[in-house]
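Once you scroll down, you'll see the structures, which are given as structure tokens.
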Structure 1
């Protein structure tokens, strides 16, 4: 089981953590939402929860709770810019279908 980051994603997370003055890393999770059922959650982590799994890649800790890990195992977090849009992208090999707007997915 693993969660990885591209160089661009790691650089962006480092930048965010530095701007906010610290933190352990980022939490990657899922929540029930959208037309397809699940949506990604990405937030800063200052304190670990009891059921957290910690993955480290390119000097960044990615924290995932046990329930989300089933849906996220093997995911690569990427970051990119296209025109005026920029943001994180989730390259998740478990996704079977996505909604048309790109806000949610099914596994």
Structure 2
């Protein structure tokens, strides 16, 4: 199945044909989504529905916060992870961020 036209992804900032990311995690979430699709975990139609649902959820979030929430929910729906495992990983990330000096890469 053909990958979506990036220009069709509402709210995504582009520089030419390339997405613009404000933070490294945004690029990582984007890359994970593309990799999971290429692996056959979900179709682009499934992804589009998941992302659209988050964008239209009424929650006031930045674009990539919607993106990450959609990815987390889709991963849980596909039994790639559980909400509990996601919560644990989030807590581990916050703990790692708290102990990482400013300007250094956060490592889990």
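Each reported figure results from applying straightforward, stated rules to the coordinates on display, with no laboratory input. It should be emphasised that the depicted structure is a prediction, and the values quoted were computed from it without experimental measurement. Cβ atoms are built from the backbone, for glycine too; each structure is taken alone.
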Open item on the list: When percent of Cα pairs over 15 Å apart is compared over structures 1, 2, which one is greatest?
Closed with: 2
Task: For distance in nm of label points 7 Å out along Cα→Cβ at positions 22 and 62 computed as 2.5, the structure of 1, 2 it came from - done: 1
Task: Per relative contact order in percent (Cα under 8 Å, 6 or more apart), the highest-valued of structures 1, 2 - done: 1
- [ ] For helix-only ellipticity at 222 nm (-39500 (n - 2.57) for each DSSP H run of 4 or more, over all residues; to 500), the calculated result is -6000, so let me know which of 1, 2 that is.
- [x] 1
Open item on the list: Quick check: 1.1 is what I get for distance in nm of label points 7 Å out along Cα→Cβ at positions 14 and 30, calculated from one of 1, 2. Which structure matches?
Closed with: 2
Task: At a computed 16.0 (mean count of other Cβ atoms within 10 Å over residues 38-45), which of 1, 2 - done: 1
